[in-house]
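Please go over the structures that come below.
No value in this document is a laboratory result; all are computed from the given coordinates. All figures in this text were calculated on a predicted structure; none of them were measured in a lab. Cβ atoms are built from the backbone, for glycine too; each structure is taken alone.
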Structure 1
Amino acid sequence: MTEPLVLLPGLLCDAALWAPQVSALRGLADPIMIGDLTRHDSMAGMAEAVLAEAPPRFALAGLSMGGYCAFEIMRRAPERVTRLALLDTSARPDTDEQRARRRGLIELAEKGEFKGVTPRLLPLLIHPDRLGDEALTATVMGMAERVGKEAFLRQQKAIMGRPDSRPDLARINCPTLVLVGRQDALTPVALHEEMAAGIPGARLVIIEDSGHLATLEKPEAINAALEDWLAN
């Protein structure tokens, strides 16, 4: 039996982030919707836009910034979410160091050097061994170019302003998958262990040999985990 599925991309990502999953999950999810997180500069705005376009009830998966938005959706409309998957994300707000890094990237973009943002981020986004994978890096760079500077600035503002979601973890009562790449440099394994421990009955999956963009780096392993999450 299929159910609707909403997939939420990360910062500077679009539907290409989830392309391997969309094709693999067709038999378990229908329709599959990719949330547009480019139009708003707050998590509240992003969440309301997704909820306005989503089916009445749906499974929800978010990666990185998509996970932050997923938490906001759970605060606003938990009764609409049948199951939740949090991938390479965090329940915590930004640290001072993370805010400083975001401000540096914003400054770079505002000075007209937006194309310099993604090469700087690549070592944080993917496993070091994949920095020479031209197909993967081209996919990541292509997403950033399509999202563009103005949406990037809105997204960074939304991320910096997001609330601490740790107090909300215990209230999540749908089947929940928490998944992370073992070598995720941006949202490490410990943050996912924290989320899984805080959400009743959550299942933690660690994907070996993967960085932050696990859906693209290890698609078969991600597909298997999501298939199990949707089927059970």
Structure 2
Amino acid sequence: MELAIFNGIYSFRNLDYVVARELNILYILLDILFLILIAVLLIRLKKWLPLYFGLAGAIIYFIVDYGIFYLLLGTREVIGANTFWFLLWLSISYGFTNFLWIWLFLDKDKHIIDWSALIIIGWFSIALISQSFGSSFATIQISRGTGSYHGIMAAILLVGYLIVIIHNLTKKQAARIPILRLLFIGIVVQLSWEAILLISGIRPEGFNPLIINSLLETNLGMPYLFFIHRYIKNGSRKPLHH
């Protein structure tokens, strides 16, 4: 099966492709300032749960990226920087923003459009500014293969959404889980920064990472994050039965 996109043809028969980026130190410095800004806003507005959820996401991303992709599977490669510290920053950057953004979506935050605009505009501006003015800064290249773990990710995705679908098929209308909303959040969060990396030139040309990663890599966690969010928000409010 082949999918033609614009003038290129990308085969889905072999999903073992390389996900790569090339960025400079200016990008990292600007991103750290952006992360501090978001954290300060969350603290100033007393949005503690999104802050804690974002920090948890940073830890999870680091465990996956450094512990699994780099140490266990050996699929992650970093050239031009210390692998530990670079992946720590990278995990905080995307883990923190992705998870707090997901929390705000699940929470139906009344300022979700403002938060979404802040994150997307921040990512987009940082990428273009660093590409335009970062030529005098050192360059870092990172890459990882995907064939060794995308099958496992797909299995996690399948199990999570099967739980949601079976729940919806067997429960009353009022108890249904908004599956389209979960899909929207999971795809949009990943698609946003994948598209920005691609159009800014940080990610090499190619649509496999944009399409497959957007459908899979953040989306696979949405059913589980939904249940975690619901438990944290509502679990303590349920009356105890003796």
Structure 3
Amino acid sequence: MNFLPVWAAFSFLTRLVPSRIFSERDMADSMRWAPLVGLVLGAAALIPLCAGIAPDTPMLRALIWIAVMAWATRALHWDGLADCMDAWGSGARGEQFQAILKDSRCGSFGVLAMILTLALQAAALAAIFSDAFPGAWWPALLAPAWGRANMLLPPALLPPHPVSTLGRLMAPGCSLCLAAVWLAALIIPCAVLAGPRPALITLALSLAVQLFLYRLARRENGFNGDFLGACCMLCESALLVSPLI
């Protein structure tokens, strides 16, 4: 087995392993391991809580989980969410839309998107870590993997934008079959652990995210890496809130 794509997935998506230069083929193949990276991240973010070194306050536990995730991923997907929402919220199209995506500065729509998503995740995690759900921490474990499994769909449905370097690099490693396998492997445990209702809510919310990004990417002649970051964060949040709805 070629372990370089696995290493590439952890190297690109996290700071947990040393970085190195990978071939284009290894980078494309690394996408199939993105959900596995999510599972490892979810487990790592739970270590302070399981080890008893985190405070008992549910909201502080929630913020520790979010902080560990942001540190371990270099806030990579948060950046994609902010850029994508800035470009969408501006109402721009074409070259101006792409220019806003590439702009390192964060506008009002990007800031609002990050604040609202952060608040949503914090509220959901605080409820999960409270006495109302004793021991039911499975959403905090599976949500990062679910978000990264959903990242496989945009490249499988649409071509990358002509000027998207990351999109062109990752797209060859994605397919509908691969996405379906990972999504099924993650949603089935959700249904077993929490029943069909949270699983169906997760699917419905994630489908809404995918449809929104699909229409936006199709309008703009393809997706780029920021679309994948937004997809990851929004679908991750969908699984976190589903047990509470």
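Overview of values
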quantity: Structure (1, 2, 3) behind the derived value 3.3 of distance in nm of label points 7 Å out along Cα→Cβ at positions 98 and 138; calculated: 1
quantity: Of the structures 1, 2, 3, the one that -0.40 was derived from, the read-out being log10 I(q)/I(0) by the Debye sum over Cα atoms at q = 0.10 Å⁻¹; calculated: 1
quantity: Structure responsible for -19500, with helix-only ellipticity at 222 nm (-39500 (n - 2.57) for each DSSP H run of 4 or more, over all residues; to 500) calculated and labels 1, 2, 3 on offer; calculated: 2
quantity: Parent structure of the calculated result 1.3, given that distance in nm of label points 7 Å out along Cα→Cβ at positions 162 and 194 is the read-out and 1, 2, 3 the choices; calculated: 1
